[in-house]
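Values in this text are rule-based calculations from the coordinates and carry no lab data. Everything numeric in this text was worked out from a predicted model, so none of it was measured. Cβ atoms are built from the backbone, for glycine too; each structure is taken alone.
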Structure I
Amino acid sequence: MTYRPSSRTRRLAIGTAVVLALAGANGPWLYRFGTEHYHAYRIDRPAYKAANGHWDLLDVPSAYRINTIHAALLHTGKVLLVAGSGNNQENFDAKSFRSVLWDPASDTYENIPTPEDMFCAGHTQLPDGKLLIAGGTKRYEKLEGDVTRAGGLMIVHNEDPDKPVTLPAGTRFTGKENGRTFVSKDPVLVEKATKVFDRRTGAHLRNEPGRGRIYVEAQRSGTKYETGTEDNYRIAGLSGSDTRNVYGIAQKLALDKKDFQGIKEAYEFDPVAEKYISVDPMNEARWYPTLTTLEDGRVLSLSGLDEIGQIVPGKDEIYDPRTKEWEYTGIVRRFPTYPAVFLLNDGTLFYSGSNAGYGPADVGRDPGVWDLRTNTFTKIPGIGDPDRLETSATVRLPPAQDERFMVIGGGGVGESRRSSGKSRLVDLREPHPEFRDGASLSEGTRYPSASLLPDDSVLVTGGSGDYRGRGGSDVLQARLYDAESDTYERVADPAVGRNYHSGSVLLPDGRVMIFGSDSLYADRANTRPGTFEQRIEIYTPPYLYRDARPELTAGPKRLLRGGSGLFTTLHASSIASAKLIRPSAVTHVTDTDQRSVALDLEKSADSITVTVPKSRAVVPSGWYMLFVTDDEGTPSEGTWVEIP
């Protein structure tokens, strides 16, 4: 007898076949679906978080999402996020300049009116808790092929020793030989000539012309308005002796690539008033300068691209927060843009070799110690791959008193595909310091972010293997570095890739915020243009998943250098260490303000007494977060104190 299955059996068989067919066709998707769900389940388990920490995306309302280029933690506990035009030509043309103030405690946001394009500015914390921001963008770069009008640098000479000359924007310069006319884009002050005398006889020898630098541009588009050689230029609108004494000299004025141009404007951001306050502009226009706070509280500004798109030729200057004015140092030293320059315990400066990159490959890139008082620079040898320091990160290892630094990752100059996975360590207390290789990252990493944590570890995260994440090369990894053992420990992976224009900031509660990323492309094949990463991630370290953390219940709001302060606590017996951490002001992953200062500690039954080091260079004036840690390394929440 022939067997005939029932209709129910036939339906089950057909359903099973369909499921098997779909599974065969969609096996990879089902696998990924299951794997992703399991991964999400695993990283949310308490045991995993306690060992590896956890990443969360910050839910930023759309009205406050910006292309964050710079970020600084203020002594109010809020974080200032600064985009300026955000590396976006359309924003620049529309004069749409943005800053947002985020309060991590209440998770609230506020748009801050931004008076200039602070994209590519320098910034640093001031002794009174304000943030100094200087420089920024006057003009975006134009690549060769996009430049339609010939232009370039005009050096204006003034041979009159009795008076300076100011030429307004729109001044016309006509070549004596080539006959072509170019127009200035901005006003320029040309100093009067300097009389030179014979030192022996006192006789007048000559006048050394005063000089001014200005960018000029042809009146019409086209290659026929280019010039190929140096020429002298007559200046329209002059009269009398000025027609003889004032003239221009320019080399080639052409359609070649035009770099970014900087501005002179400077501002202090007041964390209490929550607004920018205009101060005296710098003497030099600067795009991506470094601002470094000195031992006496004044601020050194160096490097950057000037108002015509060239590296500022030395001409370092200093800002005095008391007078709100800038003065030249009289020192000339050249660095690439945004060089990583740190204040040392003896008042000298350490340049690690890290930088943002614009500038000649063979000028000012050697690491060393710079003494401003004598203008001497002592090179530090030992970097095994000096050609890959661009876009590296530099961190001052805790405690700051030890003067140990680590340079992490980096890449070749410009758009080079070369990258480094090295960590290079240097101890500046040694009689003849040299870099040595430390623990390595798993792969070459440009733009890695590094944040000091209150348990003395360093969070190293983000970066990419290739220039601006090219080829889908973002490194979705995070590690905790232990300076004592010189080891990296892999922890929870971030969800968002971070490369160019990214950075990280330690928050007062012990978490870390990481922001930015400006990918060149949006796909591995490099066929679609990238977009700026506006999402912000928060990393919660493993120490915040422990059962309890110490707490300071009361104490002074001000501590004196060399002085002591008593803080009450319910956990005095378990407290093992105390430290001051200077709040971050970060651009291009490196934060020269960041430092962790160990404090002497005495304990009683229900309180602790901390003592601050005496050195002003070790503890520059300003606001700090005071953290204490227990026997397991679990930190308290940061308590704000001022060091006057």
Structure II
Amino acid sequence: MKKIFSNIKGDAFGGITAGIVALPLALAFGVSSGLGPSAGLYGAIFISFFAALFGGTSTQISGPTAPMTAVSMVLVAGLVAANDGDLSKALPIILTIFLLAGLFQIGLGLIGLGKYIRYIPYPVVSGFMTAIGVIILLTQILPSVGYNPKEDTEFVAKFKPHAEELLLENILKEEAGEGILVLENFKETITRAEKITPAEIEKEAQTLAAKEASGTIGAIKVLPRALQNINWLEFLLALGTIFIIYGFKRITTKVPSTLVALVIVSGIAVGFGLDYKTIQEIPSGIPEIKWEIFSGFSLSNITPYIFTALTLAILGAIDSLLTSVVADNMTKTKHNPNKELMGQGVGNSIGALFGGLPGAGATIRTVVNINAGGKTKLSGMIAGIMLLIIMLALAPIASKIPAAVLAGILITVGIGVMDYKGLKAIPSLPRDIKLGPIKLSSEVLIMLIVLLLSTFWDLIYAVGIGLVIASLMFMKKIGDLTAERSDVKTLKEEAWEDETGFPKDLKEEVFIKHIKGPLFFGSTSDFQALSLQIPDTASTVIMRLGRMQYMDQSGLYAMEDMLQDLKTKNIDVLFVNLLQQPRYMMERIGIIPDFIPQEHIFKSFKDCVSWAKQNIENKQ
């Protein structure tokens, strides 16, 4: 406890500064997610406080981030569409998934997976981060030009026939549930259909129009209509915000340019009484627990989204631990990765209970905190308290912020989050694979696959597919390298130093095999060809296994097949310097002693030579 209060002045200044920097981003991420600005604020408040309190990185500032918001945005859009466009119906399921993601993070920390996050291949992370930037840019084009598909009457009118079809389908489902036979009692269906009002049809058509324009593909589809119907005031507000954010950084970086842009452009819009679209109203009271998470809980509703929750958990873990590494480099300290995951999990779980957006460690906010003097966990807790005070005191004022301003802020976030380092490296990376006549870099291919799949299909599956491809390519490379180093050669062609004194009269009788690396599925094909390379004169094979540290199941069965083949040819096999793990594997399935008796296993090549002199007969 003393350590937390050892730097009160620096932590207070760092926390207050980080909280101010977090405000516009929290509002923007909340609006972008589809849950509203309050969700972004609640997420920033609770995650910042509790992740700092329970986490393993002293200077970390946490809250909603671009990657977490991008995944949340897709989830929210899908669940709202599945619930007839009604956010209030979908909210309990959405928050339950956020809660589950937090619990998964706690679990990841408890089982010690924090240290393994660093093994995720860079091309997967690079492609994903660039995709996040592209997604944010594409989805913010519409609000930045003031286009709302629900307000485009001509566009909405196209969906009215489909809207009527869906409303009629709902009536038929209701009647089926009530046991009414539609074909025998069609008058009831007509009676109910006549009660459908034009307003209901309009509302359903608006929901369908919004769904059509959602996501990156939807934004691209309606972009021509958006550009034909630009609201120039909204566009100028967004453009002014972007201009100030980039321009003010050239003057000073001590004051956050996003906050300056938020205050100046919002002040102009309010001060001149402009007719602009505001963000949703922010509640001014203390956040309340969303008890409907528990009262409306249904396992069947959550089951399809367990993988999504796990993805949010892993993504948040990666995001947070990367920021922790940055913090370590700046402060010359060392974070506790598993404790950090548990802290993030607690923060996300509590944030979800109050309707907050999930988040992670935020690099920019953490750097601001450190530069402003933050050194202990207190700084992150103060940042959360600062945001709570701002919300309680300024909620009515903040509710007047133009939506276009937040769209402008998000556009700069989208531009900033892309991995330019990875993109710049594309021309210089070695082209190590061939697809038909085209030579490509495997790392560039993985990055592009993840980028395209994330942007235009599904963020979650894109990362999974990217990891699988990266793993397969890595295993192929290791297999090729291992196969190159594990060449099968006769004693005459290659001899290790201790083999030079091998009895000359036995050289035709003995074939020596050197295995120089793990025997696993990537190297089994060459190994299986061993029996074909043994000269007809050989009656014994000596296998030198001191450099075969590891054997997997594929390698185990390849060894068994090869030994079976040699046994049918009456060729004896001797093992030299067999290591612990491969020996254990071979004993488990009986290779030892069924194929290789104990007396054919030697600790050294010298012992093997002594045995050979006594037991191998020169038949030449």
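Given a computed value of -20500 for helix-only ellipticity at 222 nm (-39500 (n - 2.57) for each DSSP H run of 4 or more, over all residues; to 500), which structure among I, II does it belong to? Going through each structure in turn, the value belongs to II.
Given 0.25 as the derived value for FRET efficiency 1/(1 + (r/R0)^6) of positions 437 and 581 (r between Cβ atoms, R0 = 35 Å, to 0.05), which of the supplied structures I, II does it correspond to? Walk me through the numbers before you get to the answer.
Values: I: 0.80; II: 0.25.
This figure was derived from II.
Using the calculated result 26 for relative contact order in percent (Cα under 8 Å, 6 or more apart), pick out the matching structure from I, II. So the calculation was done on II. Source structure of the calculated read-out (FRET efficiency 1/(1 + (r/R0)^6) of positions 125 and 181 (r between Cβ atoms, R0 = 41 Å, to 0.05), 0.30) within I, II: I. Computing FRET efficiency 1/(1 + (r/R0)^6) of positions 165 and 373 (r between Cβ atoms, R0 = 30 Å, to 0.05) across structures I, II gives 0.00 for structure II.
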